[in-house]
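Heads up, there are several structures right after this.
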Structure I
Amino acid sequence: MEKIKALLPGLGLSLVIAIPSWLLGQKFPVVGGPVFAILIGMALALVLKDKSRFAKGITFTSKKVLQYAVILLGFGMNLSVVVETGKQSLPIIVSTITTSLVIAFVLHKAMRIPSKISTLVGVGSSICGGSAIAATAPVIDADDEEVAQAISVIFFFNVLAAVLFPAFGAALGFSTTSGEAFGIFAGTAINDTSSVTAAASTWDSLYGLGSATLDKAVTVKLTRTLAIIPITLVLAFLRTRKAEQGEGKVDLRKIFPFFILYFILASVITTVATASGVPATVFDPLKTLSKFFIVLAMAAIGVNTDIVKLVRTGGKPLVLGLCCWIGITGVSLALQHVLGIW
């Protein structure tokens, strides 16, 4: 009971920030609730001089609630549907993810960007923005400021993509009678689901395609999301090896991302249930709760972030994000051309 009491102030403060952030995210989906939550949290941190009574609850929310969000995210993954409709885009997805991670690693070395920031930006750019960062942060033990910085970088390029990509696609000569090419482009080259949805919906509206582009883009995006599983497991393995080399021994139970196993289990439950005739809409409340938990966790991260330090050190991660974004976009376009999609 004492432990719960200690968590309540920080959890309550995060909730007070998360609710209006969630509502703002619904009204302005290109920005999204997580970004609003981080910004409001950082603004509040400037005036909140003594955060000691909130510390335990904020830490719990930014770490544990973030993991619960990833687990619930699994209920939005029907593996059979994703695999069946994602085959066409799989070579592009694998190539863009590899490109982003290689660029992040090279620039980490060349520009001396901290390894955790580089990892978060690389993974966030290549897989699924905030969700990938949420899954990766606990595995590499990233602190709240590193998470906030990575989210900020991803958000910046998400907004640019959502605004610019429809015009870019038209200039490149994508088919306006089918949403296939632009859907695959949006699903593989845009980071976060909210911006993928915004860009694909704009294309559908511009050319009267109903929801054809949106359906394609979201399916490709879900296929990308599956990459969270191998990436986090590999990162856990690398961290274990590094710890063993540095200290001689390590407690694998503290490093291994068990919440990813629960994410897989949630995905399997959804797949089996829908195959047995259960409507996919049954899982919608859990998917919504997952998104709200991410907003809640980002609120706590915002409160725990030094905005002055974030601005002062934000230049190199922004350049890293730009290079990852350009690399992913170029590879996606090149492979679509090679595969005859565009």
Structure II
Amino acid sequence: MGMFERPPVLGQCPEVGASGVILGGGLGWLSGLHAASCDNLLSARVVAADGRVLTADSERNPDLFWALRGAGANFGVTTSFECRLHPIGPVTGGDIHYSVRDARVVLRFFRELMDDAPDAFQATLNLTPGERGVFVSLCHAGSETEAEQTLRSLRAIAPPTKEFVKRQEFAALAERPAATNPANTPPPQFRGIQTVYRDRLSDDLIDVIVDRFGQASLETIMGISHYMHGQVCRVAPSATAFPLRQAGGLNVRLTYTWNDLATGQRLTEWADESLRLLRPSGDERIYANFQTYEARSGAAAVYSVNFSRLAGIKYKYDRENFFRRNSNIPPTGNARAGSKL
């Protein structure tokens, strides 16, 4: 078999390396079917802060193995991975575009679609003020008949303006660049990305998204990424260090590009104000692989219910906090607390 007939469970952007995706959790096209990237890690070799080379798996250094799956950057340099692979046949994938004026309707339907989505289906939604309009990027890894039923639903939301969906090998979809720039345009000099985690695509959140989208310029994209459902949500939040397992959770994404200082300042001001309005009141949770700001509670916002246990494991493996250029977990407690399984 070719490598993409039994692919690893990785992210949706081919430019992103496997190691960072796995160590931070890892959400992508196959998360509904096969959970997060870190859930498919079988073992890893790690160079610890004291220079030791350690193997981490379910039997050897199991506390470190637990921590690597979601908070790995805090505990050493991971030099090799052994991951579980999954057979996969052709998938139905591509984009369906709608008019900008249908943004609110599409957002509400997208929520309903994803809330009832089969495990084999994953999609992101992008809102662009330009000619691409509002579009859904999708991957359906089920049968062609099941995929066609989902496509009929998507075509019934509003009249599609364009459609680029086909049956294809998973490799073709997995290798497709992220939709950040219109085709046939020179790459920008600078790109900014900001994200917010929300536990639900509520009507109030949709109102904020549509309002900020109405004030966006051509250099921007607003999106909904990593809508949580399926197998990734059937894993307990404390089973690994990656805690974001709530069905219906999602990341609101702001992407913007510029070539000159004045444009960059204008777009950054728009994004900062959007981020302020999009953040949930009293909920600081952040997805480690999508972190673009630091919460008041620091790394506790990233690791949530697992933060205290991670601090104990940090004390055991990196007592001096040598590995600190990350969502840093200060070492506290003692080795016994860190080793508890």
Structure III
Amino acid sequence: MATMPLQNRPCGGRYGDIVQAIGNTPLVELKRLSPKPGVRIWAKMESHNPTGSVKDRVARSLIEDAEEKGLIRPGHTILEPTSGNTGISLAMICSRKGYPLKVVMPDNVTPERTQLLKMYGAEIIYSPGDQGSNGAVAMADEIAQDTDTYYMPYQYGNPANPLAHYNGTAPEILEELDEITAFVAGLGTGGTLMGNGRRFKEELGESCMIVAAEPLQGEPVQGLRSLDDGFIPPIIDISLLDRKIFVSNHDAIVWTRKLLSEEGIFAGVSSGAIARVAVRIANEIDEGNIVFVVCDDGWKYLSSGLYTLPIDEIENMDSTIWW
């Protein structure tokens, strides 16, 4: 009996330390979520990075760029506003490199994020939870005026953020797929959308549609932002986006559970929002490859309880109770 040739590469590799192991994440086809035989949906599993999120790529890029430019001076503390994942990634990398880290974070994030930050040795300053990540940015900006004490990489305005994807995530996807009909990512700092989107447009032209999953205004999806809330990260170039599709917090939670129940993917809530948009795009085309990013794993959200309730209960529940 003939066997199919292997399409996967051996897992693992040999690295000098954990920071070098960032990237080269799996690209997994989600056959149960595809609505049509000719449409293939692929998940880029950024949850397989060392701290469990896509932000490992960004944090490494931010710190290495600052080191190359001599921006981190003796006595500096790294300071960064975050909704959790960038802070955790920075905390891991800073602990390896010997830099003290202080993060500004909304006070309503899940306790797992706080525990992980403290585990890696970061100091936390809490901003008002009802102001979301915008409140954390404003508070960090005020603290960062003391430039003798702090260096703020500022993921929202630092080109090293999208470059982590332009030089890393996108080439990895292009190595696996010759054609990409649509690339879907969440609207957060904009780094994932801008870095991948720019590379795909250069390599594939207008045949690849760049789609942003954006939360409805007033519907907090952890890790994502509504541009209507008044803050547009400087690294975002709206003209690079072909479409911007709104998604509710309720749909984000329901589709987070669908990823788990139908495909075995244990992901965070922003990934549920992105998956919802990816499947919507899949319903609009007859054939092609749709790639979306699984931003992080679900370990940081376990205390919310959303993974244990029956999915039919979640579908009929007021999603605002979760955060």
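Every read-out reported here was derived from the displayed coordinates using simple, explicitly stated rules and does not represent laboratory data. Computed from a prediction, not measured in an experiment: that's the story for all the values here.
So helix-only ellipticity at 222 nm (-39500 (n - 2.57) for each DSSP H run of 4 or more, over all residues; to 500), computed for just one structure, reads -8500; which one of I, II, III is that?
Among I, II, III, the structure yielding -8500 for helix-only ellipticity at 222 nm (-39500 (n - 2.57) for each DSSP H run of 4 or more, over all residues; to 500) is II.
As an exercise: Cα Rg over 2.2 N^0.38 Å, for residues 267-314 alone, calculated from one structure in I, II, III, equals 1.89. Which structure is it?
I
Quick check: 15.7, 47 is what I get for Rg and Dmax of the Cα atoms in Å, for residues 67-202 alone, calculated from one of I, II, III. Which structure matches?
I
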